[in-house]
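S.K.: Each in structure tokens, the structures are laid out below.
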Structure I
Amino acid sequence: MIITKSEPFTKNETTKLKEVFDVYIKTVIDVKQKICSAGMDLHFEEEKILLEQGSKQKDLWGGGIDLETKVIDFNSFINIRPSDKNTSNEVQDPKIRKIYGELTKFFFKEIL
């Protein structure tokens, strides 16, 4: 189940988001508009939803949360964008990583 919103996810929503991988939730966050799409099998599915809702590609970054360790990661194929100076699966810009991490904690404050 994919849920896209600009407010924190509830415990009930988080339970639904875990259905895909059980101990991991994939996320794509628009770091400018502060919108999170989560719960997909592949990051590009959430990326597509956000683009259709008006997000700009340069503002979308993918990663996820390991629910057992509570570790936020910054790894997704959608992050490979040489035109935005990101040549890796990992978000390379420290400022974007910081914003993405802070927004992940905001959206998932019920579990992090």
Structure II
Amino acid sequence: MIGVIIVLLIMSWVFIAFGMIAVFKLKNLYTRILSAATIDTVGSLTILIALMLVNITDYNYVIRFVLLIGFLLITNPISAHVNIRSAYLTGVEIRRIKHKDVLEREAREKGELYG
């Protein structure tokens, strides 16, 4: 049983690490929000399942963890949708986000940066 719990916790940290890498590597704001929400849901879900398996004999904790998992599965997609919709309604374009060096070079070429 301890082996399953350790594997679940390692999987959750791997998911979280890949999510952090994806947030920094993806160029579009919408894909960044989507990957962060997905990885947050999966990572939190595996951690909660591992914690539920630790306290499997106490039914009060099992019920609490099941309720937390249900709450997480309902609210995380809704919050991601609200974030993406607010970005869309405020006019954030679906385009590639440029790196700081590229923005500085383009500003120098246009004469907006001095030095």
Structure III
Amino acid sequence: MSAHEKINYLEFPSKDLLKTKSFFSQVFNWQFNDYGPEYSVFFGAGINGGFYLSPLNSSTKNGSALAVIYSSNITETAQKIKQAGGLIIKPIFSFPGGVRFHFTDPNGNEYAVWSEQE
């Protein structure tokens, strides 16, 4: 059930929905359901959302919000991202409360991964 006035769903642009689905399935084990050729819903990410076909991408340089994903093994997650075609754009760094890194998916969208420790 949806909670009143709480974030319920996120949407991201995708230049290539097939690459997007392959990447997030391989790295994070997300599942997808297509709604036509220009939209795909994702499940299993902690919050549901979707990817819509767009020539644009989401990045903090452009003022976009940053989706941050938790990992209990940040080094392993970074390796999986690289193996699946993602690019680490900010290597693992410390911050109060843990460590994190930023990456882009094969479409150029920026995300971050954090953990309590490396």
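S.K.: Among the shown structures I, II, III, from which was the value -28000 of helix-only ellipticity at 222 nm (-39500 (n - 2.57) for each DSSP H run of 4 or more, over all residues; to 500) calculated? Don't jump to the answer; show the numbers that get you there.
M.R.: On the way: I: -8000; II: -28000; III: -5500.
Working through the options, I get structure II.
S.K.: Here log10 I(q)/I(0) by the Debye sum over Cα atoms at q = 0.10 Å⁻¹ has been calculated and equals -0.30, so which of I, II, III was it run on?
M.R.: III
S.K.: The value 3.0 for distance in nm of label points 7 Å out along Cα→Cβ at positions 24 and 88 was derived from one model only; which of I, II, III is it? Show your work: numbers first, answer last.
M.R.: Values: I: 1.8; II: 3.0; III: 2.3.
Answer for the origin of the read-out: II.
The numbers here are math on the coordinates, done by the rules we state, and not lab data. Treat the numbers as computed from the prediction; the structure is a model and nothing was measured. Cβ atoms are built from the backbone, for glycine too; each structure is taken alone.
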